[in-house]
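Please treat every number below as a calculation from the coordinates, not as lab data. Since we're looking at a predicted model, the values are computed, not measured. Cβ atoms are built from the backbone, for glycine too; each structure is taken alone.
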Structure 1
Amino acid sequence: MLAAHAREILAEQRSASEGIDLLGARLEHEERSLRLLEKRAGEVAAALERERARDREEHARLTDELERLRAADAQRTRSDIATLDSRVSLLQAAADRAAQARSLDAELVRRECVEPTVRVNAKSEVGSGTLVWSRKRAGRTRTFVLTAWHIVKDNAAGEGSPVPIEVDIYDEQSRSREERGRVVARNESLDLALLEVESERTCGAVARLPRPQELERATVFARVHAIGCPLGYSPLATSGEITSRNKELDGLTYWMVSAPTIFGNSGGGIYLSETRQLVGILSRISAYKSLIDVAVPHMGIVTPISQVYDWLDSTEFAFIHKEGVEGTTVVDASQPR
């Protein structure tokens, strides 16, 4: 009984010892596994730290690049703004110069085209005229006006003595003074008349006359100013173009202009815009007949200044255009030729 019991005890001890050995082996295995896990955890932590370091470096790089781009963009923006400011300043300066040029041009047109324009108050009609010569010679003042013959014919023709013609001359403030004039030369076929104004005062503003070769500028589509006293008003300016240089009418060749003209403009001057020189005298406006005559204001019929020169050359008044053009004394204007 004792031996059997001892054997059982020994068997239990062996079994316990084997269990202890097995547990020790298991614990050792668990310890190795834990050390592996700790090593892996360390490796993962190191990898994460390296990744975070790379992220910080990339963030810093991107931040620096963004700041650089922002700075470059800001510099470009400042440069563009400076360039735009410069361009705006240049455009403003150009606009100011253009405005000054327009103002100067308007002033020149007023002084050289509008001021020489007079109103001709004739017996039957009111029309326009252009001062073409005004000087004092040998103590005598002589002033001449070109106009249309049909405006003044009732004053110069007919029975009895010629009737003086009222001529309103305007100063730089558009104030008028009334003078008396008389017809001293006429060309009925060209519808031209030359008036001499009976005044002791010279006129400061007379039309600038072109040399014959300068008329080459007066081509079709050349800009012109039409200056006259439409409907009896004080001088007014309109603008347009030469539309024809070959308008045949009653066997004569006229020019046509598109600058608006109306009754009262007849006898007024047509000026080349480029030079402000007198290049023609408005003879009439076009019209068509219905129940009444209907004016066509943009189809003015003009006697070119070359024909005016030819006519004056056939009279004693050739000095008007020769002195006006050449600036030299050709004859003594105080003495008839």
Structure 2
Amino acid sequence: MTVTIIGSGMMGSALAFPARENGNTVRLVGTPLDREIIDTCRKTNRHPKFKKDFPVGCTFHQIEEMAEAVQDADFVIGGVSSFGVDWFGEYVLPKLPPDLPVLSVTKGLTDTPDGKLLTYPAVWEARLAERGIARTICAIGGPCTSYELVAHDQTVVAFCGKDIETLRMFKEAMATDYYHISLSTDVTGIESAVALKNGYALGIALTIGLNQKAFGIDSELHFNSQAAVFGQALKEMKKLLDLQGAGTLDNLCVGAGDLYVTVYGGRTRLVGILLGRGLDIDQAKAELEGVTLESLVVAERVARAVKHLCANDKLDVADFPLLMHIDEILTQKRPVNIPWEQFTCESVYALPSA
């Protein structure tokens, strides 16, 4: 097949590896912010942040060449970050042929004034519908970091969309002996799960910084506290997925895997550690200048939606102590003081009769 990837950030570019190694024609198109990346790829056949060359045969295109790059393509992969959502929706999607399938790697949620949380495919589809364009957009979720995908570390992700046959076509094109793909028609569930993990990964990383503050930056890792917050994160994520109407078990498993890899291998880990050490959010951002921190946006949006629903008696704020504390840290610059006792509960079960 012919696969056109629009957005040459790390994940969009990383997907060129399984796509090309599976025998497809691969065209990588940069956004207006990716000019230097595309120039470097053309000169060296390597993304400037990767340690490995692209598979032979990939071609690289500046944004002005997008029309040529999507001509005769079998499908498009949207490779923008969450900060490129509006640009992708306004500049790219309306210009694509209406029957050209689109698969997005962008993870995130947006909140509405009445407390709803919308996935990016839902946002794009609604905006296109306002312009008289009918299109459904598929997406990728699951535990996969770009640099480990390039290194061919084994991973299992989920492709989600409304049409199972389209998803099967994507899988045929992209699946390799290291990139394994599950399929789901629950777009809301998968996309919500992998977005929610961003804010909660930040909460888990706080404990790493707290322990470094207490025992020294080079001290050994302490796992009890990380595990405790991980468990609380899953409890809160499940409640939010229930609110979204997700098929909880499968989607929670995808989100839990993504939560794990983000804690140990993502950029969110860096900011969480700095906050745990005692920096406020402005100081942490300054320390990590140039690092894209999508997790902060997701955490603030989800917390804002939850607070609205709690104020209208549709949720109980006591069910979200971790999310509320993360929000205090980000929006009020409160010091890290994890509410451990609020994580405890009493569970009494009646044994089934014999």
| task | Using the calculated result 3.9 for distance in nm of label points 7 Å out along Cα→Cβ at positions 5 and 213, pick out the matching structure from 1, 2. | result | 2
| message | To test your reading of the models, identify which of 1, 2 gives 52.0, 192 for Rg and Dmax of the Cα atoms in Å when calculated. | response | 1
| request: For FRET efficiency 1/(1 + (r/R0)^6) of positions 53 and 149 (r between Cβ atoms, R0 = 25 Å, to 0.05), the calculated result is 0.00, so let me know which of 1, 2 that is. | output: 1
